[in-house]
Structure P
Amino acid sequence: MQQADRNRIDRLPTTGERWVGIVLSALIAIVCLAACILVLFIRVNATSDGTSSLILATILGLLGGVGSFLFYRIAFTTPRAASPQANQIFAYVAVAVAILMTAIFIATPTPIPQRFMAVSLLVAALGYLAVARKKSVGSGRK
């Protein structure tokens, strides 16, 4: 039974998992925010339009902000398990990303192994969505 509990995503994180989350979220925040500042600095000194660098800086800034938020939440708040709604939202996001990736890989000339990987991720995300929806209905929430 302990092995089954370790594989559930809606449980409290262990101390080791918390430390991994703290280190990785800090690394994401530092790298992405530094890259965002670097891209903005290069854009200011560039003579071209720089629309693509502004989009890149926005994406890097968002990733750095999410990494900072995760670092704060993991390091300075009490650990708590994800709610059934949070698992369901994560499943919907995973399905949306997998659909987008599958569509892009099928529409563009990509190698067959990458297409197979995208379809496999889509199947896994749909399976996770089915499990998340079943747990949400079983817990009395809809």
Structure Q
Amino acid sequence: MFEIIGDFFKTFFKPSPADRAFKKCMAASRELGTAAITFHESLKAVGTDLQPDESALDELGSILEASPEPEQTLDGISVFLGCIITEQLGGKWQCGSGGCQIVGVGNQKSTISLSADIRTPLSGQTRLSPRAVYERIRKQVSRVN
């Protein structure tokens, strides 16, 4: 009986992937957490409830392409893509004077820079889609030597 009640409470009170991802952001930096939550909630307000997993990658690309203000949208998409990385590939956020990065990602325990590895490829001369950026990082961090 107690086991059933315990399982019920674990299921009922288990944080969602979005809650876990945003908590990781908030632990690293209030600004980073606020950016992730604001981006997520603004999309929810218009009927798009993205989860921090691979199912959101194509939708992030569509949002970026359709944005009337891509520079502002790019910040939210970059942080949300970082949330997907932490949830799917591991690692934790760290923020400091050099910016934010995700450390301990994948088998290689790599460090992924929010600016250089996520944001820049999404906005550079040869822009990559969020899916392409994610796949590139996934391959990079899962190489086994």
Structure R
Amino acid sequence: MVDAKATSPLLQIGGIIWFLLMSLGAMCWFALAAIDLFDALKLLPESISFPKGSFYLFGVSVCLGALIVYMIYEVVKKQPPSKVLSKLLTYLAIFGLALVFIVPQLSSYFIEAYLQEKGYIICESASHQWLHSQTIVFVVREDVCLNLKK
């Protein structure tokens, strides 16, 4: 087993920066997808694309944020966080993990219900999925769906 104190400080700081960049990237990707979606929900164009896969990233960024704070304590301050802070960070990480599964499902349910109320239907041929990353395309009419396939 490698001792944490034997690890290069440059490698430790580099790890923190890497996790920070991943967390910020996940939050930015989620925010941009959410902003685009809410703009489309306001304007109600002929077709609306719902990037459900991007909504997983909100919980991912919360989990990574808790991990980053813990890493800063261990690497920069060279001491573990207090028991209270450690407990809080653990709860925050578990909450972030729960958000990974809850946010995409709830948002999908409410967006689909809202758009069906507005007369939209799901265009199966234009929608796609890769692993858990799913994009659902809603259209006003069937002919719009046929045009999206081309």
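Here, each number is a calculation from the coordinates, and none is a lab measurement. Predicted model only: the values in this text are computed from it and were never measured. Cβ atoms are built from the backbone, for glycine too; each structure is taken alone.
Couple of notes before you dig in:
- Parent structure of the calculated result -19000, given that helix-only ellipticity at 222 nm (-39500 (n - 2.57) for each DSSP H run of 4 or more, over all residues; to 500) is the read-out and P, Q, R the choices: Q
- Percent of Cα pairs over 24 Å apart from the coordinates reads 55; which among P, Q, R: P
- Ranking P, Q, R by distance in nm of label points 7 Å out along Cα→Cβ at positions 40 and 80, the structure that comes out highest: R
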